[in-house]
Structure P
Amino acid sequence: MPALVPRAPIVGRYTAQELALAARNHAMPLEALAWDVTPPGLHYTLVHFDIPRADPCAWRLAVDGLVAQPLSLSLEALQRLPSRTVRATMECAGNGRGHIVPRYPSMPWLKEGVSTADWHGVPLALLLDRAGLRPSATELVFWGADRGVDRGVEHAFARSLARAHAECEDVIVAWAMNGAPLAPQHGAPLRLVVPGWYGMASVKWLERIEAVDRPFDGVQQAHSYRFRRAPQESGVPCTRIRVNSLMVPPGIPDFYTRRRIVSAGRVEIFGRAWSGSAPIVRVEFGVDGVWSEAALEAAPGRYAWCGWRATWEATPGEHELSCRATDASGARQPLEPPWDEGGFGNHAVQRVAVSVR
């Protein structure tokens with residue numbers, strides 16, 4: 001592999017390259033938190049390279065490598081197999097990067113790189129069983145059809161999962177989202193969905209699953225999507241989604257600043273909370289740094305966000321609202337962004353500036 005070209009964290013104005021990434025990728029408007037399932041057109045998207053032009057009728061999915069019976073399956077053949085639907089909240093590992101100073105030059109997410117969808121497809125474990133994984137197979141590599149250059153290296157986007165996790169029943173090869181065929185930007189005609197993990201694991205435009213007997217060393221696995229305190233560190237892989245929460249900003253926005261404007265009196269606040277590791281057990285609602293308990297709604301699925309509600313007696317003046325979630329493992333959102341060299345995993349509390357009149 002050629003030498004990797006690193007990028008250093010920066011301070012100050014967003015670069016032209018960052019603005020170009022922000023223009024081509026797509027965040028979820030925070031008012032879309034009102035839906036249990038995010039409409040596909042509002043679901044966040046991150047496309048590393050180009051969206052491949054795919055003909056569903058000609059698409060084939062290969063399952064090969066260390067298997068007893070290599071497979072080559074059409075979309076039609078996959079759709080004849082037993083299938084399941086999994087509701088999952090998906091979040092970009094770089095969500096919140098734009099709030100870290102200095103920041104890593106990449107997609108400058110603020111807080112909106114998260115959404116929830118119903119994904120429908122065939123369990124990955126079923127395909128692996130039909131192919132017959134050999135005992136020596138320890139990882140499954142998922143190859144997408146999108147190709148480009150990152151960190152100075154040309155490659156197809158690819159990620160791997162350890163065999164034990166790949167065989168989990170809720171990991172699926174999906175062809176439908178919210179009851180309709182996948183849209184091009186969401187990986188049509190096939191994508192992997194790994195519930196509970198950051199979005200980079202759910203490889204889009206999936207065309208090959210390769211069983212291997214060694215750790216996969218592709219750029220997006222061994223060098224990117226890793227938590228690092230310093231550039232020279234090998235880092236820890238990004239895997240499960242950290243505990244997080246958001247609220248629907250109340251009132252109406254100022255067009256340019258997005259500052260919220262509300263009338264004095266009782267204001268109902270609604271939001272969502274999620275974690276890839278454990279169920280949400282608590283959400284706190286903050287007004288100017290004073291916290292109170294929010295009311296939790298039941299989660300609509302093991303991997304899906306849950307709703308929360310709070311009532312605010314708004315008094316005239318300038319205020320800052322915030323929310324903070326805790327999951328059953330005891331993990332709780334920090335008040336300030338945790339430092340990460342690549343800008344990954346920022347799950348600090350959301351802060352919403354509000355003018356009450």
Structure Q
Amino acid sequence: MGARFIVTGGAGFIGSALVRALVRDGAGETLVVDKLTYAGNLESLREVSASPLYRFLQADICDAEAMRRAFAEFRPTGVFHLAAESHVDRSIDGPLEFVRTNVDGTAVLLQTALEYWRGLPSGERESFRFQHISTDEVFGSLGADGFFSETTPYAPRSPYSASKAASDHLVRAWHETFGLPVLLTNCSNNYGPYHFPEKLIPLVTLNALEGKPLPVYGNGSNVRDWLYVDDHVRALRLVHSSGAPGSTYCVGGRSERTNLQVVQAVCEALDALKPRPSGRYGDLITFVKDRPGHDMRYAIDPSRLQRELGWRPSETFESGIRSTVKWYLENEWWWRPIRENRYSGERLGVS
């Protein structure tokens with residue numbers, strides 16, 4: 001039997017990038033399982049939707065019966081679990097939905113995968129993998145020095161990061177208790193094409209194009225490590241094919257920037273690619289009240305992934321930002337309906 005992948009959350013930002021790569025490269029049949037919440041968008045999969053390797057199932061990962069049917073009918077050789085509520089600001093406004101999807105949904109999926117895995121012939125059981133994609137936010141906040149690694153203690157500080165930390169612990173428990181062959185990755189902030197415009201880089205890009213204020217929390221000194229989404233996808237596929245079951249791998253772009261530097265970089269790319277009629281895009285930068293419990297700094301040490309599996313990011317922050325901004329300039333067909341019908345750029349997470 002050839003490779004057959006279930007990708008949960010495959011209509012989201014990172015999930016759709018993974019699905020496009022798997023299908024485009026002929027890696028195997030791919031079933032996207034997605035609830036199609038506000039951030040799920042089948043338009044992100046338009047370029048592969050006609051492929052015989054692509055399938056789609058609209059379903060909630062909390063629905064145990066739907067998950068059992070999906071596994072029984074599709075018979076995957078591996079799972080990439082990306083379905084999650086994923087915005088810190090939204091988790092401040094509605095934390096229980098994050099617990100439901102990220103914790104309960106992951107538990108349902110793990111138990112479904114375990115029952116399916118136990119019924120496989122021995123050879124297929126040995127090669128099966130359940131890969132859980134998580135975040136560096138589970139580690140909490142760094143000071144001016146140091147990096148997150150696979151041995152960093154967990155210290156989540158928002159409802160979002162706490163729910164992801166819980167899901168990480170469940171994945172490890174299903175491995176240690178039941179022997180399910182799992183893989184975990186914790187990544188830094190992703191950016192790139194098809195990113196839902198509630199997140200910083202697309203939000204700033206589209207607000208700038210519309211001449212709206214560019215909000216920067218606090219004084220803009222909070223630091224994040226940025227990872228181009230296609231580099232992340234290469235890491236996920238490498239871990240899936242070559243990672244050791246039960247292992248965790250941290251994925252980071254070694255591109256630390258303050259939030260203010262990120263906004264300025266977007267403005268500079270826009271200045272070069274589509275100048276304003278008067279003034280510069282940076283003139284639109286506006287400092288706003290800080291996010292509650294805003295973590296000061298995230299930074300990942302991806303040495304294990306580099307040393308053991310040979311992964312390296314191919315994009316610099318500068319090249320990635322330029323490519324991303326250029327994509328938004330050229331693909332209004334994708335983001336315009338979102339801005340008009342789902343999310344117009346208003347601030348979230350102020351409760």
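Quick notes on this structure:
- If distance in nm of label points 7 Å out along Cα→Cβ at positions 153 and 241 is computed and equals 3.9, the structure in P, Q: Q
- Structure (P, Q) behind the derived value 19.7, 67 of Rg and Dmax of the Cα atoms in Å: Q
- Kirkwood radius over Cα pairs in Å, for residues 137-288 alone derived as 17.5 - corresponding label from P, Q: Q
- helix-only ellipticity at 222 nm (-39500 (n - 2.57) for each DSSP H run of 4 or more, over all residues; to 500) derived as -1500 - corresponding label from P, Q: P
- Structure with the greatest value (metric mean count of other Cβ atoms within 10 Å over residues 105-112, set P, Q): Q
- Which of P, Q leads on Kirkwood radius over Cα pairs in Å, for residues 57-224 alone, largest value: Q
- Entry that produces 0.00 once FRET efficiency 1/(1 + (r/R0)^6) of positions 113 and 281 (r between Cβ atoms, R0 = 25 Å, to 0.05) is calculated, selected from P, Q: Q
Bear in mind these aren't lab numbers, they're just calculated from the coordinates by the rules spelled out. Worth saying up front: this structure is predicted, and the values here are computed from it rather than measured. Cβ atoms are built from the backbone, for glycine too; each structure is taken alone.
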